[in-house]
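Novice: Listed after this line are the structures, all set down as structure tokens.
Since every read-out is calculated from the coordinates, none of them should be taken as a lab result. Note that the structure is a prediction, hence the values are computed from the model and not measured. Cβ atoms are built from the backbone, for glycine too; each structure is taken alone.
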Structure P
Amino acid sequence: MGCLLPVASQAQKHLTNKEYDELKQMVEASPVFMRGFSGFSLFDPADRNFVYAYQADKYFTPASNTKILTFFAAESILLGQMPLVTFASHGDTLQLWGSGNPLFLHPDFVGYDSLSNWLRLCPEPVWLLSDAHYQDARFGEGWSWDDYSFGYQMEKAAFPVYGNGVQIKKKTRLAPIKLLPAYFQDKLIYVREPTVGRLEDRNIFTFGARALRAGELERVLPFRYSLPLAAELLQDTFKHQVGYNLAPLPPAKKRQLLRAPLPDTMYRQLLQDSDNFLAEQLLLMCSAQRYGTIQTEKIIAYVRDTLLAALPQPIDWVDGSGLSRYNQLTPNSLVLVLDQLYQRIPAERLFSLFPAGGQSGTLGRWYEGRNGKPFIFAKTGTLRHIHCLSGYLRTATGKVFVFSFMHNNYPDKINDLREEMARVLSWLHKHLKD
């Protein structure tokens with residue numbers, strides 16, 4: 001990372017003494033920030049030094065700011081290519097080992113599903129799925145057990161199908177409720193509960209009086225994943241003979257790996273829509289790419305201890321999405337990960353992937369620039385009592401700085417934090433000098 005000089009001496013280039021004191025007052029004496037625990041780091045990627053820091057070496061729960069680490073891992077390991085599936089052909093049988101590819105039959109990525117196109121051309125009449133190489137759990141460490149029925153917590157899998165979710169749709173008040181894939185249609189029952197849900201231990205989906213009264217309904221719920229279910233879904237979709245077994249991965253010379261380009265559309269959904277399922281599956285693909293076997297803990301250890309070993313404070317990182325409160329990062333470490341991305345990826349492409357203030361993703365209604373020109377390109381991270389914002393700030397003169405705002409244990413409305421951060425970031429956009 002190089003030697004980082006003291007913050008105060010570096011600020012003089014970008015802010016006058018009076019401006020520096022004003023920035024300190026805005027951040028360190030903010031009555032909004034003081035209601036919780038806040039940290040802020042501002043970094044100059046050109047001079048390779050911190051400009052300003054407040055509690056930036058303290059640890060925070062990052063929520064979905066964790067996806068920045070996942071994005072860094074995927075860019076570093078996958079190098080623009082997705083491992084779709086490992087396979088071996090034996091006579092009339094095609095043996096398949098999933099590589100974590102989340103786009104297979106995913107309704108949001110119809111035009112990018114290379115695996116479906118490849119399978120339709122396979123001549124073998126029998127397909128067999130195996131997940132003997134999968135050394136992970138369906139949920140991440142520290143996830144909330146009672147979120148099993150919410151669309152933001154899909155189950156992880158080596159061979160995910162349809163994004164491991166069921167679309168529940170209703171077009172008009174008197175229209176029937178439809179489930180997609182249609183395989184699940186006969187697993188819908190009425191219960192005295194609001195809207196829609198799922199039984200905890202099985203794929204029985206529920207609807208209540210509120211769903212019946214709704215003029216329009218569109219939800220996505222996780223299904224309870226299993227390898228037999230994946231085989232049934234493939235058989236139902238492709239009208240093909242599909243089974244499953246526990247065949248181990250053969251030696252490298254006796255298996256092949258199918259790859260396809262990793263589309264930036266997937267990264268945009270990861271960062272702009274904060275898609276938890278894509279985040280987890282990206283780490284699984286990284287593991288499949290590097291080791292053949294699939295394990296979140298193993299690939300995180302490699303990235304943390306090798307690719308990010310020089311961070312000023314070690315990171316405590318347990319999942320790809322940030323659903324877990326076990327993740328712990330410092331603002332200083334996070335800005336240096338963002339800096340590495342900035343050094344590697346052309347700015348035009350990088351900024352197109354992140355939410356843009358006032359324009360896209362989770363920043364669509366916040367941090368709007370003048371004349372519709374965004375000056376903030378950053379990832380949000382929100383859990384109950386937690387809100388973080390980390391990314392890139394472009395000044396009025398066009399210079400780029402890297403920043404991380406992290407807030408934990410905040411008892412009030414998150415919008416108060418957003419408004420206060422907008423005040424600070426807008427001030428920096430105007431006053432920071434080259």
Structure Q
Amino acid sequence: MRRVPALVVVTTASAFVVSLATPSTASAASLPAPRPQASEVLAVPSSGTFSVHGRGWGHGIGMSQEGAIGAARAGVGYRAILQHYYPGTRLASTAQQRLKVRLSSVRSTSVVVRASTDLRVRADGTTVRLPATVRRWRVTPAAGLQARVGGRWVAAQTVGVTVPHRFPMRFAARGRVRVVTAAGTTRAYDGTLVLRRVGKQLRTRNVVPVDRYVSAVVAREISAGAPAHALRAQAVAARSYALQAAGPGARRLLCDTTACQVYGGAWERGRDGRRTTYATPAVRAAAEASPAHGGTAGQVLTWKGSVISAMFSAANGGWTVSADEKYGQPRGTHPYLPAQADPYDRLTGSRSHAWTAHLPVSALVRRFAPAAKARLVRVQVLGRDGRGAFGGRPRSVLLEWTVAGRYRTTTVSASALAAAYAWPAHAHGLRSPWWRLESGR
């Protein structure tokens with residue numbers, strides 16, 4: 001392991017590095033000369049807030065969803081869209097598989113399933129069709145299957161249903177299984193709902209055919225109202241990403257958040273009773289119809305015969321990001337995810353292509369201050385990648401502080417700085433690691 005110099009404290013390799021250096025009694029008026037690689041040196045604004053101009057939303061690797069929409073509106077077909085964002089790849093067909101998706105939105109202490117057409121439960125080799133007269137069923141680790149009768153939960157045996165108190169417990173229906181989320185909404189999932197007991201908690205996963213999964217992902221990721229060729233491009237990218245992440249035989253478990261792909265089932269009914277359908281006919285046609293009938297069923301992107309990790313983000317601001325550079329991998333590890341100019345990203349006029357924001361100094365202090373009562377006195381942008389607006393994306397940022405009269409520094413990534421005050425958690429926050437600060441006064 002590489003030894004860390006005595007005066008340097010490495011806090012996280014990817015986020016920031018803090019160092020204590022000379023002069024020992026530095027102040028805002030007597031700072032050392034800027035670093036040779038600094039492209040910008042900014043004083044801390046007296047207003048306490050930096051103004052920010054930025055480009056893109058998200059990491060910028062692979063396909064821009066705004067770019068796919070813009071290209072489709074300009075008459076570009078989905079195959080050409082995919083070839084632009086994933087150069088050198090080939091479209092191939094894959095057999096239908098079932099994916100396993102962990103449902104983070106479902107309670108871990110108890111799982112409530114609403115009545116569906118031909119709802120069945122299976123445990124320990126026994127399958128039972130649940131009576132439609134019961135509108136809600138609940139599973140807890142301790143009690144097993146329960147029915148909602150007369151405003152209270154009772155043992156399933158009370159309504160004539162005998163199911164072994166064994167896990168895993170599986171729910172399936174002729175249509176879709178309807179499960180109540182922790183927020184109190186109802187989501188409808190294709191495939192099977194599988195409940196496993198882990199200690200005193202339950203873990204819920206959805207085992208679903210890949211094309212049905214893709215239908216549910218597409219509308220959440222790019223919106224059901226996108227042009228048909230944008231929906232098709234998103235469907236191929238989502239299917240490729242999922243199958244590559246799931247691995248051979250689709251054995252690995254996927255998540256349902258932006259850490260993987262946003263997946264919330266075919267439709268959702270709010271607590272107010274209003275229903276939102278995600279897997280609309282247009283989306284299902286794009287994801288589930290055969291290529292001969294205008295869809296992409298079974299289509300994936302490959303590189304040298306292997307399914308690729310088809311990464312994508314909302315917008316890239318006019319330039320994609322090299323996956324190899326982003327993750328510090330050897331050049332050529334992901335040749336289909338290069339840094340390149342993107343003429344399509346700006347075509348929709350989206351606010352995510354070019355945006356403005358505010359960055360309070362207090363947000364930087366909360367996230368990066370090296371000690372209590374540290375005062376931020378200067379910011380240096382340590383080089384840019386030379387691609388696009390502002391000279392490109394920042395490579396890293398040096399935050400300079402005084403702490404009880406001593407000078408300290410914190411080196412942070414452009415991503416970490418953006419995350420310190422990110423949109424949409426903050427209405428005027430930053431949308432990506434591609435930004436330019438202005439100190440003003």
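Novice: Assuming -8500 is helix-only ellipticity at 222 nm (-39500 (n - 2.57) for each DSSP H run of 4 or more, over all residues; to 500) as calculated from a single structure, say which of P, Q it is. Mind dumping the intermediate values first?
Specialist: Details: P: -8500; Q: -5000.
Label of the originating structure: P.
Novice: Name the one structure among P, Q that mean count of other Cβ atoms within 10 Å over residues 260-267 of 16.6 was derived from.
Specialist: On the way: P: 16.6; Q: 21.8.
That value comes from structure P.
Novice: Of the structures labelled P, Q, which one yields 23, 44, 29, 5, 0 when P(r) over Cα pairs in 20 Å bins from 0, in percent is computed from its coordinates? Don't skip to the end; give the middle numbers.
Specialist: Details: P: 25, 51, 22, 2; Q: 23, 44, 29, 5, 0.
Answer for the origin of the read-out: Q.
Novice: From which structure (P, Q) was Cα extents along the principal axes in Å, for residues 356-395 alone calculated, if the value obtained is 38, 21, 15?
Specialist: Details: P: 34, 18, 12; Q: 38, 21, 15.
Derived from Q, not from the others.
Novice: Which one of P, Q has semi-axes √(5λ) of the Cα gyration tensor in Å, for residues 300-419 alone, as calculated from the coordinates, equal to 24, 20, 11? Present the calculation step by step, with values, prior to reporting the outcome.
Specialist: Values: P: 24, 20, 11; Q: 34, 18, 12.
Only one of P, Q returns 24, 20, 11 for semi-axes √(5λ) of the Cα gyration tensor in Å, for residues 300-419 alone, namely P.
Novice: Between structures P, Q, where is FRET efficiency 1/(1 + (r/R0)^6) of positions 92 and 180 (r between Cβ atoms, R0 = 30 Å, to 0.05) highest? List each step's numbers first, then the result.
Specialist: Details: P: 0.45; Q: 0.15.
Going through P, Q one by one, FRET efficiency 1/(1 + (r/R0)^6) of positions 92 and 180 (r between Cβ atoms, R0 = 30 Å, to 0.05) is largest in P.
Novice: I've got another one for you. When distance in nm of label points 7 Å out along Cα→Cβ at positions 84 and 156 is compared over structures P, Q, which one is greatest?
Specialist: When distance in nm of label points 7 Å out along Cα→Cβ at positions 84 and 156 is computed for each of P, Q, structure Q gives the biggest number.
Novice: One of P, Q was used to compute distance in nm of label points 7 Å out along Cα→Cβ at positions 68 and 164, and the answer was 2.6. Which one was it?
Specialist: Matching structure: P.
Novice: Can you rank P, Q by mean count of other Cβ atoms within 10 Å over residues 148-155 and just name the one with the largest value? If you can, show how the numbers build up before the last one.
Specialist: Details: P: 18.4; Q: 12.4.
Going through P, Q one by one, mean count of other Cβ atoms within 10 Å over residues 148-155 peaks for structure P.
Novice: Here is a further query. Suppose you compute relative contact order in percent (Cα under 8 Å, 6 or more apart) for every structure in P, Q: which one lands on 27? Before the final figure, lay out each step's value.
Specialist: On the way: P: 24; Q: 27.
This value belongs to structure Q.
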